[in-house]
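Next come the structures, one after another.
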Structure 1
């Protein structure tokens, strides 16, 4: 038995080495010119390459290289054409008609006639979107169309180059939703041929095509020689010959690989070596200047502490946090600027506005005054609420990588007379407890699925379950404003409604916003054209290696 297992491991490893050798030969022999391979690491691994299950960043990044969507989002978070070259919206804003490109082809695959990729048509879009909502698929993205699309014929192919989407009622962010990786276009023949194994036999129309995947070892994508898109100078995209993804699960190993020039870039900096690379002001230390590029950009993620608000829940009935003044006191007690400098090396922005972060187009937070550090005000509010220091400590649940931040917050609350007890739990347990409303006070984060403030404000709409409404916040005025905003066709009016909702969240304090995040990349000097964006989506089409 042991010998057979060893033999199996040997042959698996041998085949993997042969594949890597093949890649190496392929990437060096043509014209005796070194091929351009962009390499990055995913410490959390990749579980699937099926876009219907693109629920986290590691999957989304890989899927983005393999597939296209009807529309996409540019670096300024504006909706731009992709497979759809143009579209019209009906006067009642419930029917979207998309006119498709006719030069988009799927990657070659044995499921096609003569194994050659065929042209993408409108029926492929109908199939792909219908697949998301099909209960048989059990897509983690099914929620994106919940109570939003027509119940009879939401997806219609008018002809091969015209697709129509029908909504139940106007929903302004729908184009942003169609840009999500869940909405990637897939070919029916390939999905049906491979069934569940489509997860590791992907086929799309994207700039890169699948080559090999040895799970836990490496994933390799090759350039799509027949990709339809060109750059602004008219040059064929992508510029890279291949993308290689490694799966070292240790951030220290990842950093070592980067230092040795074996990785093209690192996304984010692990706490264990951020002080080695960055100053407290968030700039490169002198010894790293000229050795690498530091890219920083506002990232649509709000880090916060959530407070359970359901007054029918026993946890809330027995918690001091049911009192608004105490929730407000916690907001005033935390020196967020100090936290950002000393614990985050200034990676991010102190959250002193509402829940909606920096970086959203047209959503300016300058007139949204949140909570600034004011320990005197915090003490006054605690006294006003009748809170006594001998009261039972309030338990704050967090995950291991945020333990130091939770301890900092607890100490600051203690300084104003509020007792906080930090309890560190695994991420899976915290997600379970917040979904089941068994966590009264917890660390949370909300990363935008699409670039619209509605995506953040939906978190507090009382008719939404958990997720996204983990706090179980319920406010009739808030709900009314939210529903009004969904129907509003005037952009300025809708933004005013969004800000009115954000002000209610500031006042009622169901959360304690801590910081608005920042995407930070360490980039190899040979890499050119890697531009960050507020969704922190890895965009490699225009990347070159020199």
Structure 2
């Protein structure tokens, strides 16, 4: 059915405009250097809540568009010359000690039908009384209810985000909340002071004349969304302010400044007036989990590429071992794919090779409705590795054509590196000249004396590098939940001296690096906010000084010989 507007629609839009914040967002309009029509999301001003259907909650986002370019934007209803508007919902959540930023839902594209002449973004507005153009410096609002009206929505699959072309008479969703931003209720939680989880709405405008002026790379904006409720009853509301001309991955970076993002230019194969390129954004965060393990989290957002993305490959250094590989996408629902069929939801299964890990969907030639990363969507790729990050390059494969794009300057796992150190004293009471374990509680060779929980004794090792001060001392083989103390000396005693139920090998000026509570009989230093091994141990990087380390720990079993209440690991030396 054709799109229609009425005086009621105009009145509702005017109400939004009259209540909008009037402080102009752009000091100068047209913005210098913005030739032609330049459509941006000036505000995400409201949320419409809908009753959940089954396990799916739903919402829509109200938006205000602004034209900060030098020419009017066409706004002709029921033609191929008006903007279309999309909305998304994202969540930031800490999982397993590392943050992740995922897209939870996406809506169909709302087709615009009438341009008002307001001045949210600019102080001046050259308006069009007929409503068929958004004039230079003008803004136009749509309520969240209008952007969620099913009779005004059309499939994303019928929109080319690079050229702005779309089907002027699209099919419309019907039934339930189809076409709106739908989210699994299991992925929702109430926001506020009791949690670090946060939600963000993202909106985008796509218009043929804006795209032809090559101004389509700045058409997204985001705003934080508050969530309240429980079970299957949830409500959403906007909070904070809209950050315009920014993608959802910029919201991730606003939550965690350690996140890095990079714009990626991909070829589209179009001719003039189009520049032939589209934009993706790659974001990543590498988190040191301690104990020689790093979490690698990548998020790739397709801003406006019609060719889409079919695969992503991340290299890693020789000897690196990957674990906990994962993937997250967002579902296409209600026949939003080609020919009214929903896009495939088949996950990109990770394939770990000898020196890289790759994720990918079905090829376009096999399934045009394959689960490619299409415009306005973000997919996530993650894994743990036993190697610290180094600068490298990841590779993207496009979907609608067979083509690869190399993205340089991205953090990837390097080769695992060991510290320049070694065990200098077994501490197991064995060997010529060694001090025996005090009650013949000999441990396994190379470990400390046996303890009440482990007949092999406790083992001290290290990972990381002295060069960048990432050394981590790791102790294992101790009683399950006791406290352990990481000890440093500036001299060694090769034979060792009796120390509780064990043999101490560190000597000279002794220093306690720190106390750590064991988990499953193991602990590491530094842990949490503890100072690095070099700084706490007063052995500056590059000084050539050698530190000697052992871990002693509680071992208070009354049945153990003799009950001295503590024991000690082997010794380990590191030259700084």
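Values quoted throughout were computed directly from the atomic coordinates according to the rules given, and no laboratory measurement underlies them. What you are looking at is a predicted structure, and each value in this text was computed from that prediction instead of being measured. Cβ atoms are built from the backbone, for glycine too; each structure is taken alone.
Assuming 15.9 is mean count of other Cβ atoms within 10 Å over residues 144-151 as calculated from a single structure, say which of 1, 2 it is. Could you put the intermediate results ahead of the total?
Numbers: 1: 15.9; 2: 19.9.
Computing mean count of other Cβ atoms within 10 Å over residues 144-151 on every structure in 1, 2 gives 15.9 only for 1.
10 is what came out when relative contact order in percent (Cα under 8 Å, 6 or more apart) was calculated for one structure; which of 1, 2 is it? Traced to structure 2.
Comparing distance in nm of label points 7 Å out along Cα→Cβ at positions 120 and 376 across 1, 2, which structure shows the greatest value? Kindly include the intermediate steps, with their values, before the conclusion.
Details: 1: 6.0; 2: 1.7.
When distance in nm of label points 7 Å out along Cα→Cβ at positions 120 and 376 is calculated for 1, 2, structure 1 comes out on top.
Taking FRET efficiency 1/(1 + (r/R0)^6) of positions 336 and 512 (r between Cβ atoms, R0 = 30 Å, to 0.05) from the coordinates of each of 1, 2, which one would give 1.00? This value belongs to structure 1. Which structure, out of 1, 2, was helix-only ellipticity at 222 nm (-39500 (n - 2.57) for each DSSP H run of 4 or more, over all residues; to 500) derived from, given a value of -1500? Traced to structure 2. With mean count of other Cβ atoms within 10 Å over residues 248-255 computed over the structures 1, 2, the top value is the one for 2, the highest of the group.
For mean projected area of the Cα convex hull in nm², find whichever of 1, 2 sits highest and give me its label. Please report the intermediate quantities before stating the final value.
On the way: 1: 29.0; 2: 30.7.
Result for mean projected area of the Cα convex hull in nm² over 1, 2: largest is 2.
Given a computed value of 16.8 for mean count of other Cβ atoms within 10 Å over residues 232-239, which structure among 1, 2 does it belong to? Label of the originating structure: 2.
Looking across 1, 2, the calculation of FRET efficiency 1/(1 + (r/R0)^6) of positions 168 and 536 (r between Cβ atoms, R0 = 41 Å, to 0.05) that yields 0.85 traces back to 1.
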